[in-house]
Structure P
Amino acid sequence: MTALCAELLAQYQQAAAYLNGLIQGPPSPPPGATLEQIRARAQARLARLRRFLEFLGRPHESYPTVHVTGTSGKGSTATFIASILTAAGYHVGLHTSPYLQVETEKLQLDRALLPADRFARYVAELDQAIQRWNARGEERLTYGECWTALTFLAFAEERVDIAVIEVGVGGRFDLTNVIMPEVAVITSVGLDHVRTLGPTIRDIAWHKAGILKPGRPGVTTVTDPELLEIIRREAETVGAPLDIVQPEHDYALLRCDATGTWLLDYRRKTVFQLGLLGKFQIPNAAAALAAVEKLGHLPRGPITTDVVRRGLAEARIPGRFEIVQTSPTVILDGAHNPDKMRGLLESLACLPQPSRRILVFGVLEGHDALTMARLLAPHITMAIVTTPQALERPAADPAALAGCFADAQVPVQIVPLPQDAIAQALALAAPDDQIIVTGSLYLVGQVRERWYPHEAMICAATPWPAPAVTQAPCS
């Protein structure tokens, strides 16, 4: 490690430690809280964040934004939008959540991570502002409020031309929902985070629709009539023109195989190759294209087809159907709800069928782990259950997950540490086998360290530095 890299790493670690020190407990409301109490808590956090952003000088209003939500696909859609805008020559900020390995994954600039020294500088500025805020006797800010404020502050300091902001959870009461975006995107609605958003899929659709803003266009790829009606009704209520992007009418999957994924765009009568693998990326790319269409009033004018082609092809996001090695093939996918898991299984059919499929599986508590396990069981040869590590967030019971695979007659073992679990899978795999790591983005981030150490990511300011483990070329 060079002296410069060591210095950058030290600055990053100090800033990250400060932010993590703001965590006072689990991010979810306390056990026993009613849905009304949960919503009141969320509204209070939003109000407090708005006051703090006002105290900071409203940094979130100093550049245009695109807001993206959805049960599945929001991170990939945000990445496609940011990549297209970068290809068009704009200086683009991208906020995604959560991060896999390093905090600066949440603060990207033009497809690169925010450099560690600037990350440390903005965290120091935030700390000084928080101290002044506390000295005034204001309410203490939570970790999530501080992170959201840091995002808007950093993008303002970097003078981005536009920022693409991914919602954390839900939308209506999410901390990012303080912006007035140029366009709001709703990618999908499915059952997830039911404790905080509500027990029904209609509740969740209502939360997603909450990012639509008066007079600002909205885009959605939701097709279920009942859920689409909730979104349409919200759009009419707030006066947001809504573009409903429909499969087989506006777009279609042309091809998905080991060499890539191709989108047929009926609106442009054009075929685009995507930089992200998997069938599930097709509606995400279609949503991104529709969102970009709504940004024609930006200074550089309408974005050309050639720019779109380059932006879609150059889009990258770690841990979404990411092939990090072949022989044996290792696929990392952060699917953490049943909808995402179904998308993963559909996309596996695009690849050559392996001799055996070995699963490394771990889920955080609060997600529908047993349903995901039951979906996976018919498609795997054996399972290794592990426990992803997350601050103040316990993992789902590995014994219960192992029992689910055993009930399906799938050989299973429990290996508690993710790093040991992937090592065990690689030791068991033959060259023509396939290893799937899924169930949690936190699990994927911990396993991804084997190929892309976080120290290298920080020093190179990219999620894809030279891999620590040699990869065979994908074919």
Structure Q
Amino acid sequence: MDTSLIRMENITMEFPGVKALDQVDFQAKAGEVHVLLGENGAGKSTITKILAGVYKKTSGSIYIEDELVDYSSIPEAKAYGISMIFQELQLVPHMTVAENIFLGKEPMKNRNVSIDLKKMNQEATKLLQHMNLKIKATDIVKHLGVGQQQMVEIIKAISNNSRIIVMDEPTAALTESEIDELFKIIRELKAKQVCVIYISHRMAELLTIGDRVTVLRDGKLVGVVDVPNTSLDELITMMVGRSLEQQYPKERIPAAEVALKVNNLSCAKTGVKDISFEIRKGEVVGFAGLMGAGRTEVMRTVFGADAKDSGEIFIHGKKVEISRPRDAIRSRIGLLTEDRKSQGLNLKMGIHQNISLPSMDSLRGRFGLNLKKEKKIAGEQINNLSIKTPSLIQKAKYLSGGNQQKVVLAKWLVCDSDIVIFDEPTRGIDVGAKVEIYKVMNTLAKRGAAIIMVSSELPEILGMSDRIYVMHEGHITGELNYREATQEKIMSLAAGGR
């Protein structure tokens, strides 16, 4: 007898112009954490969305406990005990935490005529306390941080009492303490013989929580390995088909004159308090800190997305007034936002249209937008950044996370930005795409651009930065150069030390 709880055989999935999966086999057992690994576009999310009923497979077979099953919707998948925590949050923003957790399965009273709000809030409170979350069942979801919303999404899936739970990038927006709580819950699920299928680009955590790993590449199965019998180097080689000699290929470039200087910047709305820093041409300067420290808020204020209350900004020694993003773009500042899907891209528009958005003025001719020039520029960026797409008019929503990030980067390269802010540049993208982003940073720095990199990944901050500013509760608590910086020193400053 096959011991697999779930077995998928010869799964093929075709989209217009793309074969996302090509006769892929996948098996996972009860009581194990089975990791799905691969670069962006390898087919991980596609095969799990087939399992969860989001997509109807083109061909192939699915067995649950050796029973051949066929379904094509999320409710049908849930009937078989399958839940999925999606990479994109599926919460209703204006509803409470409890209402989101129990959406579609609310406890009822009065002969099933009305929802039992008291019981629902009590049950939600128990779940929140079990995960040590400092939020209330009655909190409105849209008022929570991204990490807190992610934890609510996780609780929502766990509360279904599913036999198979798919977790697609569950830790992308979580703090270290929240990740510890999630791993505790995963171990409890394993003890209850629940099968957890886990996708993450944080390689180290895969070895911490995983039992077996299935590796996909370009829509095909590469192999299956047991975690105790493998290493990060072996997994990376399986993923990308080559060895990555350097995970952080940083090139040290002599810094030139100051490109951006910020003096005493404050914004009461976002909690930014008296921030001063400078970035030189040719530098990559990291901004580190715990979630909520104010790093993203500082960058939004510099870019004009949030209005400053006080402070000065100098570009190449000249004082400038930036009160809106258009002012920043004219000053040749580019911002790769923390959330590329909602802030960096128009997902319904084509790649060529997204790339040209900040450069519309330069693309206008006598008779409107020069479409030929727009497509030419987009084609050049697609080639330069190795963006994987069947067409330059492909809608951005159909690209993998890594390729979406490259499109965001491309639009600022077209603008010829000489100050580029990367906010969480490699969140949710694979190790191969990360290296490509790092190499672009090096290229920009060699051209004389000044680079700011906000990141929650300390190895990335240490590996790619020339200098590091550390923030805590809206303040800069310290500055370190790459020679003296360590994880311990950064964490001490991030906790409020000086």
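Quick one: volume of the Cα convex hull per residue in Å³ came out at 142 when computed from one of P, Q, so which one is it? Attributed to the structure labelled P. Looking across P, Q, the calculation of mean count of other Cβ atoms within 10 Å over residues 108-115 that yields 20.2 traces back to P.
Computing mean count of other Cβ atoms within 10 Å over residues 68-75 for each of P, Q, which one ends up highest? Don't skip to the answer; put the middle values down first.
Working: P: 27.8; Q: 12.6.
Comparing P, Q, the top value of mean count of other Cβ atoms within 10 Å over residues 68-75 belongs to P.
Tell me which of P, Q gives -0.40, -1.13 when you compute log10 I(q)/I(0) by the Debye sum over Cα atoms at q = 0.10, 0.22 Å⁻¹, for residues 52-147 alone. Computing log10 I(q)/I(0) by the Debye sum over Cα atoms at q = 0.10, 0.22 Å⁻¹, for residues 52-147 alone on every structure in P, Q gives -0.40, -1.13 only for Q. Consider the structures P, Q: one of them gives -12500 for helix-only ellipticity at 222 nm (-39500 (n - 2.57) for each DSSP H run of 4 or more, over all residues; to 500) as calculated from the coordinates. Say which. Label of the originating structure: P.
None of the figures in this text is laboratory data; all of them are computed from the coordinates on show. Source: prediction; values computed, not measured. Cβ atoms are built from the backbone, for glycine too; each structure is taken alone.
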